[in-house]
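Values quoted throughout were computed directly from the atomic coordinates according to the rules given, and no laboratory measurement underlies them. Keep in mind the model is a prediction, meaning the values are calculated, not measured. Cβ atoms are built from the backbone, for glycine too; each structure is taken alone.
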Structure I
Amino acid sequence: MSEVEEFRKEFSSLNTKEIKKILDNINVSEYNLYIDILKEDKRKSVKDLAIKLANKLDKQLKEEERLEKINTFENEAYTKGYMYIGGVDEAGRGPLAGPVVAAVVVFAKDTKIIGVNDSKKLSESKRNELFEIIKDQALDYGIGIVGNEEIDKYNILNATYMAMKKAVNSLKNKPDYLLIDACHIPDLEIEQNPIIKGDAKSISIAAASILAKVTRDNLMYEYDKIYPEYHFASHKGYGTREHYKAIEEFGITPIHRKTFLKGLV
């Protein structure tokens, strides 16, 4: 007798708490069977469990559909004969202080990681969780960091390209194809496909956006310890009212981008 059949036989004798405990441990493939059983019950609390399980299944199916879609650009590259495909993104182009960070991630074909999305759409705790999962599941990944002095010297766009090149050059193997969020890296002899809002359309770009964001945030947490009066941990160097107030009161730090603060320095 299967677990579902046993559940159906004992169903009426179980209370809501016992039923919920069983539901917490079932496989997604069994959801519909359990939903049908739960809907037959006259108890409202049990019917509510059926609704929750149906909503959970719907969310799961939508996530599977999304994960299939965000492999589209990778799959197109495979059909063209490319084999080592990297996704590139950056974090920190806009802040007044701190570095710009870029990352590149290479996955095996058909990799799917639940929750991977544009880093801006994720909570900090989810980004941190996925940060470790991505590093573990990636065939390869690289991170490039360019500081504020180079940003001031070369401008933020060129500094971003520099960070991306550093990330790509730190890979164990050279990619034969790059998917990049909305830009084309100059002077890089690798086929590239710039994708507008790529961090929401490509799993490898999305993963890169998470690695870049978490890496940069961690750096800003360290700077917060060195310059606590600027509260870098809360705004990560962006131009918030709190940040501008600290600059007016305490001046600029060695990590501020002077070209971003014309008129204040």
Structure II
Amino acid sequence: MQNLFSLNGKIALVTGASSGLGHHFAKVLASAGAKVVVGARRREKLDNLVQEISDAGGEVIAVTLDVNNMDSIRAAYDEAEKHLGLVDIILNNAGVADTVAFLEMDEESWDYTMDTNLKAVMRVAQEGCKRLVAADKPGVVINISSLLGLAFQTLQSAYATSKAAVIHMTRCMASEMMRHNIRVNSIAPGYFKTEMNAGFFETDRGKAYIKTIPARRLGKLEELDGPLLLLASEASSFVNGTTLVVDGGHMVKSF
């Protein structure tokens, strides 16, 4: 059974790996046996992560990666192939959020959110899939969406819209890539404490919001490990185009 979730022999690229979910996901994939390429714009922020994975016996390299720059994406894949081999697990995790009222939102903010959360997912996945198809190799794409891709929240128009589009694009990608033996799925996390939201959840308003979640708590990062390994491994060999919601029952509270 353990072999079913093994990633031995796999090479994974994780975007947005300098902090938060991406930092955690990289360690999980490495612990399951994958060689890992960790990417972020702030290359220096990856040094501790590389050390952690190496100290645990994993094989890892760090690459400077701007998901809004196609040349940077190609260079990251080239570096991965040079040092580790062909990337066959693509984890699109990089993302941004801009909490702003709809009437106060400007086009620059909207475009940056859409470019980073949606267009970049296409860029990174397309480049990786092109290389897999050219090599006639199977692969896995996992796109990180959000609970807000299925629901909505005030002051999050751009973010929620971008994450909803990621879910729909995942389905579209899956329908085309399965013929090439490349599976495409997404994970929609609920609320997990990260650098991005820690400040809010430590406020009185944030603590009050936590009480509205059916679980009455935030998720623990390790509670994403199983869903991630399921979609990354052969345990989900016939799972394609799905979105796995990991939210402590948040989505059912309105019903």
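Numerical summary
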quantity: Winner on FRET efficiency 1/(1 + (r/R0)^6) of positions 79 and 135 (r between Cβ atoms, R0 = 30 Å, to 0.05) once structures I, II are ranked, highest first; calculated: II
quantity: Ranking I, II by relative contact order in percent (Cα under 8 Å, 6 or more apart), the structure that comes out highest; calculated: I
quantity: Distance in nm of label points 7 Å out along Cα→Cβ at positions 15 and 39 - structure with the largest value, from I, II; calculated: I
quantity: Answer label among I, II for the case where FRET efficiency 1/(1 + (r/R0)^6) of positions 111 and 215 (r between Cβ atoms, R0 = 41 Å, to 0.05), calculated from the coordinates, equals 0.70; calculated: II
quantity: Value -12000, calculated as helix-only ellipticity at 222 nm (-39500 (n - 2.57) for each DSSP H run of 4 or more, over all residues; to 500), assigned to which of I, II; calculated: II
quantity: Structure with the greatest value (metric mean projected area of the Cα convex hull in nm², for residues 95-190 alone, set I, II); calculated: I
quantity: Label whose coordinates, when FRET efficiency 1/(1 + (r/R0)^6) of positions 63 and 207 (r between Cβ atoms, R0 = 25 Å, to 0.05) is calculated, return 0.95 (choices I, II); calculated: I
quantity: Highest-scoring label, criterion being distance in nm of label points 7 Å out along Cα→Cβ at positions 23 and 151, among I, II; calculated: I
